[in-house]
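Pasting the structures in now, so scroll down.
Rule-based calculations on the coordinates, nothing more; no lab input. Values in this document were obtained by computation on a predicted structure and should not be read as measured data. Cβ atoms are built from the backbone, for glycine too; each structure is taken alone.
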Structure 1
Amino acid sequence: MNDAVTVRGSGAYLLKGTEICDQAPDNISKEEARKGTIAYGILSSHNTSGDDRKLKIKFDCITSHDITYVGIIQTARASGLKKFPLPYILTNCHNSLCAVGGTINEDDHVFGLSAARKYGGVYVPPHQAVIHQYAREMLAGCGKMILGSDSHTRYGALGTMAMGEGGPELVKQLLSQTYDIDYPGIVAVYLSGEPSYGVGPQDVALALIGKLFSDGIVKNRVMEFVGPGVSALSADFRIGIDVMTTETTCLSSIWRTDGKTEEFLSIHGRAEDYKELNPSDTAYYDEVVTVDLSKIEPMIALPFHPSNAYTIEELNQNLSDILTDVEKKARISLGDRVDFDLHRKIRNGKLLTDQGIIAGCAGGGFENLCAAADILKGADIGNSEFTMSVYPASMPVYAELVKNGAVSSFIDAGVVVKTCFCGPCFGAGDTPANNAFSVRHSTRNFPNREGSKVQNGQISSVALMDARSIAATAANKGILTPATELDIEIGKYKYFFDGQIYEKRVFDSKGKEDGDAELILGPNIKDWPEMPELTDNLIIRIVSEIHDSVTTTDELIPSGETSSYRSNPLGLAEFTLSRKDPSYVQRAKDVAAYEKAREDGVSALEKMLEASGDLGEVMNAVKKSFPDADWNNTGIGSAIFAVKPGDGSAREQAASCQKVLGGWANIANEYATKRYRSNLINWGMLPFVIEKGELPFKNLDHLFIPGIRKAVSGKEDRIKAYTVKDGTMKEFELSLGELTDDERQIILKGCLINYNRV
């Protein structure tokens, strides 16, 4: 890649929004200048702690879709929920097809509508809008904060600091509790220049992700977009970059606002939600990333991560070498379970793609689809292997595309136009054929994210690209082509928002709860099982060991068809790690059976141990050094080791499924995201960290952790643990990292439900 994106490598001051320098004016301290960022103003106005280092945030509203809201509401109900104390928007854009499991998806939708009626919320029916587009059109406003149970909850381009978290963090807001974080680092993303013809927002986003992800430069920080280049971008273009900031592992994002932001909000009937946001004349940032928009070229993120980014020109010039490198990296994760060969896609020195998709919160925006339609006007995608589908992000966008002729252009070219649905992003729509190669303007391209199943010998590949280059590739019958190579006029279309589309279909009962209304639960909607408190000591068995450099939430609990079972904790748990370690579920169940017997009484456990004595031998070895340990004060559970788990989705089920199966801990060298670590904590699991190097244990080993309850309550960070094997104990050290007082209590109680139960 070229030098379009550069990292300063240190903090710096931004003066008057245009000058980056090492020194501030003499009369301003660094600490004072830190308060000059846009982020500081928004965070401090939503902080209830009175301490600008330890934040306790209350959000303006929260949002969920139909593979998260059932579990969230069920968790809140178990904790005493009576009404939604803040606006809660329930959208239906993930399980919209109702194609798996008979009635269970539509049962969830009926549940959602009944919950909105009972507790006072907003219900957006299926096919009306994807969650983030509805939030942009109807919720975002300058200076606001929104929390969503989807990792791509990002509305910074509209002046809203938004965060994607696992469901329990939304439960806390429903229970009038707070989102507790240390004040994050703030990174300036300084934009200059303007994009070249044919370059779109996904190209800028992939250039940023390719530069920032692997080094963790913005991990758990806020990206603040500033500089004169912001003004060169339309609101839609900014939105397209902003939504992809999730893939850098940042905490959130915020942009300076201007007349284009005001215009967007005015078009959507919410001019009053605009205010100008700019950094102060002197603002200090913990890091500075500069982006010369004029140097951005059409990009492609090759399998299997958005950070695996190249310019399309670079790929075309070094096709075989780059594909060989991708294949080698993929085999580390895929092993020999599938025949993964990208070289079969090379035809006459060109890369032939099989499918083009423009969809969802990243690709389905008005300007992206208008540009793609212009590129395809008068062309056709051919009648061979290549296929293409587009999914407008909302029905108001769809309606305008019909009126301005874009839909006709797509249909004339052979493109299928579908409804507002997130399926292609997580493997529930347009799943390619085995060994097919799909180019998509969507958010992620993790293994199996497109719907294939490695455990069944299937693999297909997704590469991320901008809508403009996908359209150019489609016009070239599937041969990889950057939009900059085509001499085609891309027009500028004015958008007209028809709010009546929502007025006629969206159920809005926010602030008007009806406590007597019936909550309708279909047969797949189950309550959470009982979960025990943390015991004085723990015996843990390692039941999965993962040494990939990063483990995604898709690998911890698959997406796609399993999404239909997220209303059923026990049913969903059967899929845990199914694509990564098919032996995990039975191993975890075997350990959980001992704990269930222990809870039923020591005599029940001892009968089990007579038949299978390995745990009895572990306890015998433990008692030699810890004579006070016994089955009354020592719990039994499972744990996984992964180098860096939790990249990707906010889905709480990546943690809760482990807990349901008797999990008590994760052990990692580090956690990929704050949200996954929070999910572990909220489900009462210990988020252990171990230093990199040779592990003191291996898969199926037993660990003994003495005094763990006392260590958690006593705010100890360094935890002594022991590998117990062949009658001997080998000591090593774990760390819990920083935990708030509430988080410690949640772990002690066994989960957030127990912590809040009334």
Structure 2
Amino acid sequence: MQLFNEGFYYLNDSELISGKEYEARFNRNDSDKAREGTIAYGILKSHNKSDSMKDLSLRFDSLASHDITYVGIIQTARASGMTEFNMPYVLTNCHNSLCAVGGTINEDDHKFALSAARKYGGIYVPPMLSVIHSFNREMMAGCGKMILASDSHTRYGAVGTMGVGEGGGELAKQLLGKTYDIQMPEIVGIYLKGSLKKGVGPHDVALSLVGSTYPDGFVKNRVLEFIGPGIHGLSMEYRNAIDVMTTETTCLSSIWVTDDKTREYLRIHGREDEYKALSPESLAYYDRLIVIDLDDIRPMIALPFHPSNVYEIEDFNENMDSILKKTDDQIFEQFGSRNITYSLRSKIREDGFHVDQGIVAGCSGGNFDSLTGLADILDGENIGNGSFSLSVYPGSQPILMELLRNGCAEKIISSGAVIRECFCGPCFGAGDTPANGEFSIRHTTRNFPNREGSKPGEGQLAGVALMDAFSIGATAVNKGRLTPATALSKEAEAYSYHFDPSIYEKRLFDGRKIKDKDAPLVMGPNIKDWPDMPSLSDRLLLRVVSYITDEVTTTDELIPSGETSSFRSNPIRLSEFALSRKDPDYVPKAKEIQAIETSRRDGADPSQDPVIGRVFEQLKGYGLDVSPKDTLIESTIYANKPGDGSAREQAASCQRVLGAGANLAKEYATKRYRSNLINWGILPFITDDPSAISNGDHIYFEGLVSAIERNEDFKAYLVKDDSVKEITLTIGSLTEDEKQILKDGCLINYYKEV
């Protein structure tokens, strides 16, 4: 794989020429005009409602959410004045489907969604019928479209649709007739050539791409455009499986060249009219280029605790002790202070490395081609009755139906594997959680710490490695001994796919056809409205209540997945879990500051609190004209690079519910986390000197509102036990709407004002 940090021209869908070479050959620079020749530029232009292609204001063709996020989004939109879904809005039930915590509240959320689809005109997909992205590929994606969904793995580029995963606030804006505002992103060409060898699957390509691009942010917040002759040798399901993992590169979106296979995929799903040929124009320009020779891809494994921690399986098997020593050291560094002893080297036996569990699931692994290929590997085999187990989760019921019809389900089950529901649980810790100390290999999307469901805060830790379904099957054949699929001699059969639309027709509720604006919303006892959020004040005092020094802080660490999912319709109850696996002291410390601010708004003098009083005295001694009763008092956290991973807005909203007014960071891992902060009225500050700030410090601002209006750097006063120091914080570019949202205190307040 080759990465080029320079611009490239693409001529006549065949020739790549660097910008320097092009200028030398033709004696001119055509990059500005040639940028318009990319597929992505054309799709963005057709969805842009602004007069500028530099500052985009996008309206999407449809929206989608699952049952961890849709209640909060609909509640936000309702509170902001929404009276109907003004575009197709798919509500799937693939996350809170099995998690039993909380009694009836999961099914209560499903009934809420069904009633909302009836009242506002949405599309309701019942539990276990399909996972969110499988459904959107099958029923909503089409060439030249854009889909916005409240899930980070929103990628439909292989079907010709630019998918964007964002926090719920951005979906609420669309429901209110507003736009998704971003600057024109750079476009990165992904040039595929060659063909995959037998036993190499789509996850192997995807993990290779993630491993090459994630560490230095090579494609961060950019659009990936897949081009080149290698595409045409890949089936649509291979393309879909590669595409969905582009999220882990931290790119903004993706798009692929379309061809006859794309047309056939849409025809099979009854939507051939959604097809049109998408390809770059005769002259296109990419800001960066990645060349992937599919001939060179080998079976890969991504070790804990990130999809970018990749090795070729053959290399891993030859050098496992040295590789795992490095991994064990990382585990000790991250969890050693919790007295957790977990070593991957304990899985090494005389005949190789042994794993305890295999999972193939969801939007990445549960596709038709991965499961039929897995079935052929398992055909006539026995995975054994030892500690190793294998579970398979098809992406949708139509896929499962076809596996039953063509005999592949029988091959999987006969081997000793188990076919489970159409459910995303293994991807976020609500299904097939391994035992403490175990190691799981998964064709899923992520392997962050405790993403598989363990609780390090309670002394539990399990590990997950990402692998392709084919190599998971090869490992299962060897009863858990890690094996690349290329080591097997089996040939996979080519299966035709027949989509049965009646599966959806019989169960799907399409409120666009049966909308009843007078229908009541069904509100279970756990579904609560958002609490009031204060607007911003010119004077702000922040207390740092958590200081996180990890290189990257994921959204799963900011608000854990798994058992917390059931409480996501109750903002106050869910907030109790904020940072619970990373910093258990965060919630009580945040509540302490929130109580002071609540009393201030009720008329009390906050300087009566001994700590706050001492801070104001220090500021006064520094020469500032402080006014404690007119100063907003809120909490903040520091993290080096927060927000990698999920699009879940709760990573921000839970902090806000607990009285957070800001985040401090060296940088934000994703655009979507920064957007979530802004939409919840949390100032996304950047500091270039994090070592100057400590847990328990206070930061004071004056003239804050006017600084936001002018989009200036922020002068602040850092108050420690024995000193006051002037510091400068930045916040980056803000749109006019974002400025107003921050001033109003959150998106809900903003729409109440307008």
### Message
Can you rank 1, 2 by distance in nm of label points 7 Å out along Cα→Cβ at positions 656 and 680 and just name the one with the largest value?
### Response
1
### Message
Out of 1, 2, which has the highest value for distance in nm of label points 7 Å out along Cα→Cβ at positions 208 and 728?
### Response
1
